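Pasting the structures here.
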Structure 1
């Protein structure tokens with residue numbers, strides 16, 4: 001696994017798990033804010049994404065991802081929190097069901113019962129753009145069509161780190177397209193079953209950070225999650241969709257840091 005690691009080595013740790021189709025670079029702003037606040041941060045590319053290896057056999061199940069996460073946190077001597085967006089959040093939930101014991105969890109716009117329409121839109125975008133792009137401008141246009149509410153980047157080249165150049169000269173997303181080969185309903189059934197384990201860990205704080213413009217997490221989805229986990233905390237971020245940290249990074253960072261400051265107590269504060 002390829003990871004960025006920073007912050008005081010002895011400080012409480014925060015492990016960042018990006019969403020499906022993303023890379024660790026989606027956490028750049030959050031990582032900087034967490035390190036400045038005094039946390040030890042590990043930010044890694046999930047298998048099949050970014051600079052981490054692809055599985056020759058196409059092994060991209062949640063069990064596989066939990067195994068990777070376990071290998072990372074077993075090197076930590078201090079308490080750690082998991083901050084997972086979408087697929088990363090699903091991995092965090094399943095990790096607890098598999099016996100991992102973080103001190104806290106932050107789930108970013110993912111609940112055990114997400115809205116099928118939103119999930120289908122994500123998977124449709126990932127599958128529909130797997131053929132790549134002729135130019136960086138084509139990739140920017142595809143993202144803009146998918147996220148029309150988000151302002152187009154002033155420098156389109158910033159998107160290039162999420163793309164790889166193919167042998168045919170086209171640009172492809174920096175992830176293995178086989179990660180969306182599985183029926184998403186099967187994936188979310190596992191997450192729903194695993195989420196019930198969270199209720200068995202009463203001393204493990206869980207925060208859900210939700211984008212109020214999200215088509216993945218609805219009021220009913222939050223209510224269903226609370227029925228499983230009555231202690232669930234929720235931070236609503238206005239003006240943000242499913243990509244909460246990308247849409248409103250400052251508001252996202254403030255919500256997450258306030259929560260972690262309370263449950264992890266960093267070594268230093270500024």
Structure 2
């Protein structure tokens with residue numbers, strides 16, 4: 001398998017977006033979009049599995065995350081993120097699928113509501129009808145460490161407290177993919193902390209529901225929700241509400257996985273997504 005190529009894309013507002021591109025040229029494109037507070041490295045194994053199956057994959061750092069630019073004018077609304085999808089599809093034309101986790105999934109739904117037309121949509125542990133307690137847990141964690149960490153061990157402790165169901169890694173150096181060392185000698189998460197002050201979830205709920213209604217009328221667009229069975233974001237009730245609005249959506253559970261499905265059970269996640277894409281967007 002060839003190595004992924006670090007590739008830069010330019011969004012409509014001039015921000016540079018960084019992604020890894022892998023897979024045969026001319027093959028159907030799969031755009032991987034991570035959740036808030038993550039980077040493209042969370043999709044690394046999925047990217048290689050998809051490329052190995054014959055897909056062209058663009059594994060993206062969202063604006064304000066990873067190596068992509070931070071917005072100096074705080075352009076972090078869901079509408080801003082929709083334009084970033086078009087930056088990728090304009091640069092790599094042809095049929096494509098959207099695979100979005102959490103923030104990336106909500107962005108995908110809204111992009112479709114605003115006129116994007118992928119050949120398939122995969123939502124990873126996200127639907128518009130989120131469980132409030134789970135949302136609060138995530139946002140509280142992401143807003144709790146603006147002062148950074150004195151050491152890598154401190155960052156690992158914070159993650160272990162947030163994910164008590166996961167064993168704490170003996171070697172926390174893998175966390176450096178999600179951290180940056182600043183001049184003050186402290187480690188900070190690799191995403192712009194101002195994004196949570198830009199758009200309250202209540203502000204985009206109505207536009208997102210309108211986009212979901214449009215998705216419900218697009219019966220020819222295959223939709224799959226991959227839920228972590230242990231998720232505190234997507235419940236049975238959440239799935240039922242979403243399928244009431246989008247009756248053609250399929251939903252599957254990945255056992256022993258939480259909100260970060262791809263990281264918790266990568267092999268099961270890859271198998272589910274590949275089976276769905278090979279059915280609806282064959283290489």
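Using the calculated result 0.25 for FRET efficiency 1/(1 + (r/R0)^6) of positions 26 and 162 (r between Cβ atoms, R0 = 35 Å, to 0.05), pick out the matching structure from 1, 2.
Working: 1: 1.00; 2: 0.25.
This figure was derived from 2.
Where does the value 0.25 come from, among 1, 2, when FRET efficiency 1/(1 + (r/R0)^6) of positions 2 and 82 (r between Cβ atoms, R0 = 25 Å, to 0.05) is the thing being computed? It traces back to 2.
A value of 2.4 was computed for distance in nm of label points 7 Å out along Cα→Cβ at positions 42 and 74; which of 1, 2 is the source structure?
Numbers: 1: 1.1; 2: 2.4.
Derived from the structure labelled 2.
Each of structures 1, 2 was scored by FRET efficiency 1/(1 + (r/R0)^6) of positions 50 and 154 (r between Cβ atoms, R0 = 41 Å, to 0.05); the highest score is held by 1.
In this comparison of 1, 2, the computed figure 24 for relative contact order in percent (Cα under 8 Å, 6 or more apart) is attributed to 1.
Just so you know, all these numbers are worked out from the coordinates, no wet-lab data involved. All values derive from a computational prediction rather than experimental measurement. Cβ atoms are built from the backbone, for glycine too; each structure is taken alone.
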